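Structures follow.
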Structure P
Amino acid sequence: MQYGFGYSHIVEDGKQEVIVLKHISEEEYNKHIKNLEFCRHYNHLKDIYSLVISNGKSFLEFSKIINDNSKAEEFDDDYIGMEGNRLLINYLTSIGMFIDYGEKEMGKALGKDARNEFRKKTNELYDNYMSYRFIVLMRDYVVHYSFPLHTHVKSLIEPSGLFAQKSTLLRYKKWKHAKADIEKMPDKIGLEPHVIKMQSYVSELFNFCLLKLSSKLVDVIQYANGLIQAANHNKPVFISFENEDKYRAGQFSLHPLELGSVYDAYQDLKSHPNITFIGKSQKEELETILEFYFNDELIMNGPTSFFKEVISNTTNPNDTDVILSLGDRFTMDDFPNKGDSTRVRVMRMVTQNKLSKGKPTTIQYFLESYDN
């Protein structure tokens, strides 16, 4: 099999035309596929996350209608009970899918450590939040025992809507840590407050995964952008064909790139609460700041570009990187009030990384003099 790279576009008669820019080796083709394959793990998680959030919204929207007595009059009780249970069961089962798939996808994408970190995160949510463990175990309840909603209340005095009966729930013997939580709840338990909280916990889990995947996703985004540039801003495609004769006869298979998922990943990263995308102008503004302390006194500070002309590394004259390491030596020729030939070395350093908050990283160097 042989391979090529190019782009597709629509010509005047509405037909799709494929322009092959170059032939590539199988090794190059496999490298291209591998570079974009990482996005599949993100896609899988995003699809299931979106399903969970959508199912939760559907249940909450239906509950809002049923909680209004005048609107609930439009439906009979059997429909209300069946529809409410259907929507809630859909939500609960999709949560189970998201947790199960999340752990697997993180492991496939980043390895065993990431899988264990995801499991640790879900354990923390389970331990710290009653609504999380109640909803997670409610999923087991509906799978192995019964419907979650048992009674429809219409009242002008007490809250109206669909409720779970505490006594009915407690007949299930596998509530584990949630049993004590349920025992403290009222006899008629509204599920909406727990679903609302669970929506936020699911979003927290998704953002946790996205942050872990972010570094490689950025690589994929940059790689895909390079393909777009190479394709003259058209839709990049790969082709495969058996031989030159069949290729010239138009007999080849087309493999377009799914750039939509790459764009979605970019948008999700931009909206992440703990991720900041920095443009070229911002990068200059957020240039790393160096601070130098001698005898515990700040003697000089400024961006790295300034110190490129100040610092000379006497240990390694060929080293032009102004980011120093512990033990590095240099001469403070241009530092104020310290003499022309004060020789120092780094005895301690502290890094304060603030890029994620839109502030520059600061590196503090604590110096001592040396004689040789």
Structure Q
Amino acid sequence: MTRIFSATQPNGGTKLLILGASHYPHAQVAKPKVPKLEDISSAATSAIDFATNALTKWKNLFIKPIASVDLLVNDAANPDGVSFGCAGVDEIKVQAPTMDNILAARSSWLANADPKDTLIFYCCGHGIWLPSNSRTFLASDFGVDDESVWPKAIALDDFALGLTDKAPRNQWLLFDCCANTPPSALRNAKPAANPLIEPTNGMRAAMIKQYGSPVQATIATASVGEQAFGRAGGRSRFMDVFIEACEDAGFREQADDGRWMLTLQGLDSSMSTYRFRVASLADRPYYTFSRLTTTDATEPPRLMARDQPASCTFLVTSEPAAKLKTCDLGIYLGTEKIAGQYGQGATELFRSVVTSFEMYKIHAGWPQEAPTIQSRRALPPLTEVKF
């Protein structure tokens, strides 16, 4: 079973294919052509949390209502697939993201796809970058044939290209996996990963002529040669920042109808500032990572919409940093003090979430000094003030 949710959407819908490979039973020990692949508990958690949020909190936010969700997830305790359930979806056993199951899920995902549909693809697990070839995502049965390993990997760049042959014009691809270089044994194993979709000569041009240019937005969470990371018992760091962006911080652009859009640019801005707005100082290095965000669209691709804009986080610091702890700090909207710190418990970094687009005054007063006042308009998701 790959399909966990289905609803008819005659005017186009959002179709999601979500893969979370936490366990690789055929790569538990290193072999000449198969590296040992450690379990990644965060992959299953990330895929499940993505599906859960899509079907609950975000269900009414997508530009196109949800038409289907196909989900494949496994973990070390459930190598053949985990149980999934959430509000509105009865608990069901989903299958592991083996290559055969992925191909079946791909067919289910694309079945009866309409030009007005939006496609979303998310994969989390082990990945390898093949020099001069493609990013890859490793299916959970990678290594089942230790003499021919690459048929159990997805060629992600080729997949993205093949997907433009399909009718849906709006496509979101989220590659939440490593892009580190393979060991020599794998490089010498005649790598030819599975693209999932073989491009057809002339099909892209035919689709453009009939339906217009595709709008494909891609976010890869590791630059070439680098790893992606997650935490045991938690999500990947990408899914941490992605969920926070979809819950609030990414809604920055206003449409002609007055609603606020979650666009690719809004996502990137909110994800890149998460380390300043949300993370603790100790976690700031962990949430400092590159995201390869690309699109072929002439306008910012839109994923969700809501009536309210993102909130703004004021980040107040000083030079030197310790100076901020000794001042009487206040953030004012008009004459009303809405936030501040002074005395015991004051910190070297002060954050306050405020209503966006208002003009604020930030007062900083030190003993025997005249108060310093700065004015700032709260531009989401982050506005910085330094004294």
Structure R
Amino acid sequence: MYTVAGQQYTGQQLLALLLQLASVPGSDVVWHDEYVAALPELTRTDYASTDAVLLSLGGCLVAGDSYAYKYRAQLDILARRVLAGGPRFESSGTPKAYHRQNWTQQGLGDDAYLQLHNNRSPHAALLDLTADAGSWTLDCATFVQAVQLAARAAALGPAEFDRTARRPFLLKDHDSTGLTHAKLWYRTTHGGELHLRTPESDRGLIPEPTVTTPDDALLRAAPPGSRVAFVNADPKAEGTDFERENTVKLPDGTYASHPFGILTAPEMKRRLALQTVLRYGDEIDTTLARAAAGHHDTLTPAEARTAQSTLDRLLHAGDRPALAAWILAHRTWTENLLYDDLDEYLDDLLYLGEIEIYTITPETTAERR
């Protein structure tokens, strides 16, 4: 049972209430069938109003502001649609895959980005990406940019989005066309101070203040659509594809990223940590190879062969958490892995690096439609 404004409803009754609300002319509620499946996933059962229920489902009904509702609804729908489409992960050095009828590549290597053909509609090209994400390669940063732009395109509609889109229209890992920050909180080291960057500080009109708000409070306050970056300070992660993970905050408070999917903040940090912990397996392989050849002070060749067999079995099984736990349990066979378990590793090395609020989010745009 759900309680809304003091009255109880079954799931079906609540669904009927929301549908009724959406059917009222001039209500500015935009209904999406995809939310029918989301209704059982509501994390709470007690809501102060139907507006609060809509917010939990990914929509927004605030003072008749339909752009806010449409943007948040589409953000939720399109992030899930892109992930379900199965884009390949674009790691360093991987050639880009994209729809060549719409885009052309500019630049080379990690500096490459996509430029839309001048005779193509930005709205159509972005919705085409979300509909056929399996034909694309995306890294975590470009995934966030694509979802952001596609959500705005779907919310505004083709005529308005294409009318206001600047040319050339670029899709990049950061600073895609139309995606500028209204606020950016950032830190550069684990435990370092948070700084706040704004368009005014970018222009040198004001200094960047430091921020004392706790990370959890900032994450809770960040509106849906914010880019949130988690960072691994392990030197072994530096310069790799998993030194940081860029995510987009969804309306239910979870975070979507490619290739990790949709997770809570602690889960996202854990998945990021695993990527680097697993790389210590290479050091263990080297140690075991020396031991198997009889060149280790404490490990016998037989012990080394048994350990390598276990390591290979875990690797082939694809159970990454179990493999990481095994590596941590045998950390003395490496020169650099100093943590007793994954939780200690997380506490010491994983941190919130950035929260970026874009100018297109309902909280920052002056546009009311």
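Readers should treat all values here as calculations from the given coordinates under stated rules, not as data from a laboratory. What you are looking at is a predicted structure, and each value in this text was computed from that prediction instead of being measured. Cβ atoms are built from the backbone, for glycine too; each structure is taken alone.
Key figures
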{"item": "helix-only ellipticity at 222 nm (-39500 (n - 2.57) for each DSSP H run of 4 or more, over all residues; to 500) from the coordinates reads -12000; which among P, Q, R", "result": "R"}
{"item": "Structure responsible for 14.1, with mean count of other Cβ atoms within 10 Å over residues 171-178 calculated and labels P, Q, R on offer", "result": "P"}
{"item": "Comparison of P, Q, R by distance in nm of label points 7 Å out along Cα→Cβ at positions 19 and 323 - largest value held by", "result": "Q"}
